[in-house]
Structure I
Amino acid sequence: MLAEQLTQDLILVLERPDLRVIAGGRRIALDPGLDIPFRVGADGGVVLGAPCLAPPGVASVFLRHALELARLLEVAGVDPVLAGLCAARTAALFRALDVAEGGMSPGAEWCADMAGDVPPAARLGVVWGMLAPLQPATAIPADGFAAVRVLLAGLWPLLGPAEALMAEGGDARLAVDPATGLNHYGCSHRPRPWAVTFASSTASSLSERGFAGAEAARLRLVTDGMVGRGEAARAALVRDLHARIAAHFHLADDEGVVLAPSGTDCELDALVLAALAPGGHPVSNILLAPEETGSGVPLAAKGCHFANDTALGAQVRQGGLIDGFPADTMLLSVPLRGPDGALRPDGEVDRDCAVLARQARAAGRHVLLHRLDLSKTGLLAPGMAVLDGLTGWDGPPPDIVVDACQARLDPCRVRDYLDRGWMVMITGSKFFTGPPFCGALLLPARVAARLADGRLPAGLAQYSHRGAWPDCPAGQVLPVGENIGLALRWSAALAEMTALHAIPRAVVRDRLDRFLTAVERSIDASPDLARLPAPAPVRPPLADAWDDRPTILSFFVRDPASSAASFVPLSLEDARALYRWLNTDLSRLVPPEADRALAGLLCHVGQPVPLPHAGRADGPAGALRISAGARLVSGEPSHDGLVPDRRMDREIGDALRVVAKIGLILRHWPAIAGAAPVQTYAPYPGMDAEVKLPPCRSDPPA
């Protein structure tokens, strides 16, 4: 982006990673003599006007508006009036995400009209009067704005910035808190390259690459919709996602992909398919370590509503049986840890799984048995030998579903599971570092075939569109349509998956080994931390395998209120506070002699896992996690210019600074706890200015 005579505030806006991605190579200039916010020229160039030099917080909206308008005006055959109104709608929703409440500079009075429902035709005419000067001269429609309003009404659900649309079609945890710019997971659907991020065991903010993938998909939907191809474009996008996920994991034509907002929704879908198994027997669903999977999984595993709302916005009663799901589903579970938190021997876990499966079979029930690959702390169970033994018994075999939602395994492992006839649950939002709430259930041929004759439960229509499932007779009970938020989130995740796929397996292994070895040493050397043992995943031999070592480093943190004589970990509640404070600019809460640069560093790690510990008789301790994700291996656009070795040095240095910031917080715990700080999208200098772009994080010391 080119700019001259800029204020510092406007320079920060022009360098924002989200706006930089959207702008691409478009020519942008400044004319302080222009008394309107901007003008888009016939050549597609953007000239920013004097209102963009006003107090910070408005220039970002004007620039986002200008970029959207410039792109829409380039679509062949599009009515420029429609393009102008569509761009204004996106800008109005961008403003709602970006600017604190209050008045806007002259030239943006139309925002309130375009942020709500589709305005009446007469009001659109008034809005157009304010918008027309921003683009090349355009005639008012001969019939007024009635016909334009009809077109707008069909486009309205698709209009908005990608970061807003990606927060839809999940649940309340995706909603962004306006006070922080972050969602429930402490991450953003906008790029956040200044933050240190090792949170792939929970959820990650988008990289510029992921944001670009979602933004490109969104723009295709809008531009096709503007020329009357909206319905076909939405269906084509979802079909393309099915095909790309299938290609990544080498699915055959007679296999299938079910798109799901989350791993918990995948659990629901797996139960549906188990209930469709030949024989019509009631299902016994055997879970592994439900405390180390999603919190709603045990309810979904019984066919019950696992929250009070669904991804499609239906209001339901948590814990109630979903319409059409059998009431006689039995949930069984096998723990992977003992009451003291220690790992149970593999043989005990395998034996428990086999005993429960055989007892269920003897009782005339169909078995759905899980293989956990991997848990929140990186555990894998049960072993392949016990599963192969069960699938070889006389009569119809049990259904096996592999919970690979962490996706910390080579795609060839997934192919092997499918070859065995097992379903596989995966997400793009954990190891792959896509946005939270994008899951999929992969179906082997023998399970996919059940969709030709069976019928999905009626209540599944509250959770899923027909487009999320393979084209099949069983899906006719589902509503026609697509979950656009889910489709955009998967578009972002697939951009990361594609980047990782381009890296040779040996390089993936070497980069992970280098990073994990250095971070393990740092954790082990800290008196404030105690790393949890994580056995290496036992997998079949594979040349240059990278998935046979733990990539989630879980650890307890010393309670600062405990004595130095013994290690007492933080309680779950205090670990959750520490997790939030790591992702917070604390530079104003530590004394001048402290390392304020370190205190201000935003560090996003995996959410604490509740685990029992002998040192805490008052309840579970909380284990934090530093995780290696795909982006660590493939890099991200903000790393351009760094050779691989230097980039890995930087990643390792950032992880060591996470450990150092934990120590700093422990030393100043009372003062920080008393202030109760909240997480923010950016460090304070950027937040204070309402221009959410501080400098990118600096390289670690040499």
Structure II
Amino acid sequence: MEQEKKDKGKYYLTTAIAYTSGKPHIGNNYEIVLADSIARFRRKEGYEVFFQTGTDEHGQKIELKAQEAGVTPKEFVDNVAGIIQGMCDLLNISYDKFIRTTDKDHEKQVQKIFKRLYDQGDIYKGSYEGMYCTPCESFWTELQLVDGRCPDCGREVKPAKEEAYFFRMSKYADKLIRHINEHPEFIQPASRKNEMMNNFLLPGLQDLCVSRTSFQWGIPVDFDPKHVVYVWLDALSNYITGIGYDAEGNSTEQYRKFWPADLHLIGKDIVRFHTIYWPIFLMALGEPLPKQIFGHPWLLMSGGKMGKSKGNVMYVDDLTDFFGVDAVRYYMLHEMPYENDGNASWELIAERTNSDLANILGNLVNRTISMSNKYFGGVVADKGAEESALDGDMKAVVTGAYAKVEEDMAKLRVSDALTEIFAIFKRCNKYIDETEPWVLGKAVKEDAAKADRLATVLYNLVESIVIGASLLEPFMPETAEKIAAQLNTKLRDFGQLGQFGLYENGNKVTDQPQILFARLDMKEVEKKDEELAAAMRAAAEAQKQPEAGGTSDGKNPGASEEAVGGSRPGASAEAAGESSAGPQAVVDLEAKPEITYEDFAKLQFQVGEILSCEAVPKSKKLLCSQVKIGSQVKQIVSGIKAYYSPEEMVGKKVMVLVNLKPATLAGVLSEGMLLCAEDAEGRLALVKPEKEMPSGAEIC
């Protein structure tokens, strides 16, 4: 294996560093689990992996939150960084380094970087006058504001003027544009690249403010100590300082070995900072650019953003206590599309656990071991029975899986990779139904050939499960190890997964199979979800009171909410989902890729009239409506129970997406979609025609 690593070479992977404003929720934790699965997969492929994550700990927002908490900024970030690192450990994250931007070696190197860039003329001193957003820690011009508010998070901005140092961004803009055009893999997915080019680079870059004087919690500019290094020059530099970069030319062997990074894994809300600011900083330092920056989508709460006051923030410690670590990892990795946002809820996690982990995987392992014990005392042996077409087909699926998974992982399509792995377990279950071991078992005493056939069937199942578990290890490491232990074997290297028949003949499985994933009672899941939501809403309500440390004292409202995680995105606060600045006149969304009229024309919208409506029995969020559209009636399931009662729905004229592919939600068929508007707080309202229109009228 060491020789294999040497041949494969190095692989340096980073996540964005989490901002230490509070406890991160499941949407923030998704990134670290995604990165861990990639790191583990690369290690099994034979790469020498260095996987770095950590925390971003400076800035005005932290200074204000520490004041509110009555502690020093260092005490505040020490506590939150401990929580964040503890969550990484809870989720079984195999990081090689957890960096903190308060680490002394990082701070020293940031000072050196600043001084070097100043000495070579890339940084100059000036003053800044503009509109300032405290939650985002960003200056904006009047033209950049959206309806007078921050273009990133939609919050209030205030006039500000202060002396500052600036970085000459335009000096390197053309060089960066050439690099992006010459390296199509540099920014992924491609939609993120198009956004950066069209919205920021091609219109022209303004110089970037890189120091502040209006607060103290930051790394001092050592030659002008009333300034502290501002935001991105500090936070982004962790990717090189963490592996031994030295701005004076004395970088470590580790740095020379691992830089440039193979992958920066970040949230889609901070793509601009990583694909424009960071590459330009590196160009100014004369360092190579990272090979790839992947802006992943968000994990949202059933299609909406999370907020404490809504009672829908999901924390991984609550989830892992109830579902187990690997079930939570599986859900996060499996349910996230490549480019589009994914959904999470207690109900959805439970349904996926029951369907995939309990039924498909857990049941397969349990009954294979149980049959091996029942018929052969746990001994697994290939008796060389004549192979049938069923055997050949299953073996082809099993041995061909690694190539498909490897292709998916090379493209960072982790959800697709998991689907290919579970195709092995599904094929095994089908093989059991096809070969009917229980029928063969009845004849083993009278017919030796049937006994040999049964033994071979069970051997094929065990061998297939071992291969599947070995592929599953990067994604669900504890589960894979448990499976191997129950089959009394070891997980295999990827180089062995194209071969069938490596399980030792005559080996004996455990005589007491353990249930990997028990089926969950949906009523118990709903009860737990409601308990946590009620506690969260009560805590949020208590925080609004002045004596409970609310924002009535005029301090920054954005700094009083829960953790936002990620590296320090300007839009991080909305990623956490809580708008604490009060009702908003507008809601700004991230622009999706442009479509043509032909794309739009594929969608069929019509006016529908709701004839009847009832709650979905297995869900606390869903309503099932019978909707008359012209002369036909469609059944449509909608997640609007929190905003409408079934009685309120009857008789309404609504906008319906008619030609949406039918889907089953909580066991109920849905044949379309009712369109709703959503405000910044996640409240929904049905979209209805302004004037009376007949059922079936086309919306165009």
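So distance in nm of label points 7 Å out along Cα→Cβ at positions 48 and 352, computed for just one structure, reads 3.6; which one of I, II is that? The correct label is II.
Taking FRET efficiency 1/(1 + (r/R0)^6) of positions 368 and 536 (r between Cβ atoms, R0 = 30 Å, to 0.05) as the criterion, the top structure among I, II is I, with the largest value.
Looking at FRET efficiency 1/(1 + (r/R0)^6) of positions 288 and 656 (r between Cβ atoms, R0 = 41 Å, to 0.05) over structures I, II, structure I comes out largest.
One of I, II was used to calculate mean count of other Cβ atoms within 10 Å over residues 72-79, giving 17.2; which?
Values: I: 14.8; II: 17.2.
It was calculated from structure II.
Highest-scoring entry among I, II, by Cα Rg over 2.2 N^0.38 Å, is II.
Where a number appears in this text, it was derived from the coordinates with a stated rule and is not lab data. Note that the coordinates shown come from a computational prediction; the quantities given were computed from them, not determined experimentally. Cβ atoms are built from the backbone, for glycine too; each structure is taken alone.
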